[in-house]
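> Have a look at these structures, which come just after this line.
Every read-out reported here was derived from the displayed coordinates using simple, explicitly stated rules and does not represent laboratory data. Every value quoted in this text rests on a predicted model; they were computed, and no experiment measured them. Cβ atoms are built from the backbone, for glycine too; each structure is taken alone.
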Structure P
Amino acid sequence: MMYLIKEIKEVNNFELVLLFNNNEIRKVNLEPKLKEWTTSPHSKFGQLLNVSFFKTVKLDKEMETIVWENGIDLCPNVLYDMSEPIKELVTN
């Protein structure tokens, strides 16, 4: 299944709570991966280790994933695999 992000529910430090297209709400902690992906002082991923900058995350409605102003976007399937379910969204 191809997962897409429909909404950013919460941003807490390096954790995101995301609503996916299967109506699952899942939480992902990106701090360990950001540290792993930061290989040089000039890495754009390193900018995301600044909590203030991390919290500027936005939903790109066209790509249906999360993005930052420095051009970084993350694959929704990767985010889904890294995350844990919080609850399913109840739809009426």
Structure Q
Amino acid sequence: MNKSELIGSLSEETAFSKKDVARVLDSFTRIVERMLKKGEKVSITGFGAFWISRRPPRKGINPATKERIDLPAVNVPRFKAGKNLREVVRSAKIG
């Protein structure tokens, strides 16, 4: 499911217009990005939590030249599914 399909599904389920749903979804993502940029955790009870994790500097290999390179430390977004989401996914019949 892509963003436009998600907007369509939310619009059908909530009876809000696609335009209103798109505005809310865009606002949600901007708020999560802003909070993570500040270093704050964003938790949605039952769904999950977003936070920033620091990946330390490390050694890597350039796949084209096989040369060893130094990779800098980076911040990466993380997500951990909440209890309700984990249970829904575990009970899914996929495949």
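> For the read-out distance in nm of label points 7 Å out along Cα→Cβ at positions 47 and 71, a value of 0.9 was computed from one structure; give its label from P, Q.
Comparing all candidates, it corresponds to P.
> Then there is this: For which of the structures P, Q does the calculation of helix-only ellipticity at 222 nm (-39500 (n - 2.57) for each DSSP H run of 4 or more, over all residues; to 500) return -5000?
Values: P: -5000; Q: -13500.
Computed on structure P.
> When FRET efficiency 1/(1 + (r/R0)^6) of positions 23 and 63 (r between Cβ atoms, R0 = 25 Å, to 0.05) is compared over structures P, Q, which one is greatest?
P
> Between P, Q, which one scores greatest on distance in nm of label points 7 Å out along Cα→Cβ at positions 15 and 31?
Q
> Which one of P, Q has relative contact order in percent (Cα under 8 Å, 6 or more apart), as calculated from the coordinates, equal to 20?
Traced to structure Q.
> Using volume of the Cα convex hull per residue in Å³ as the calculated read-out, with 185 as its value, let me know the right label among P, Q.
Q
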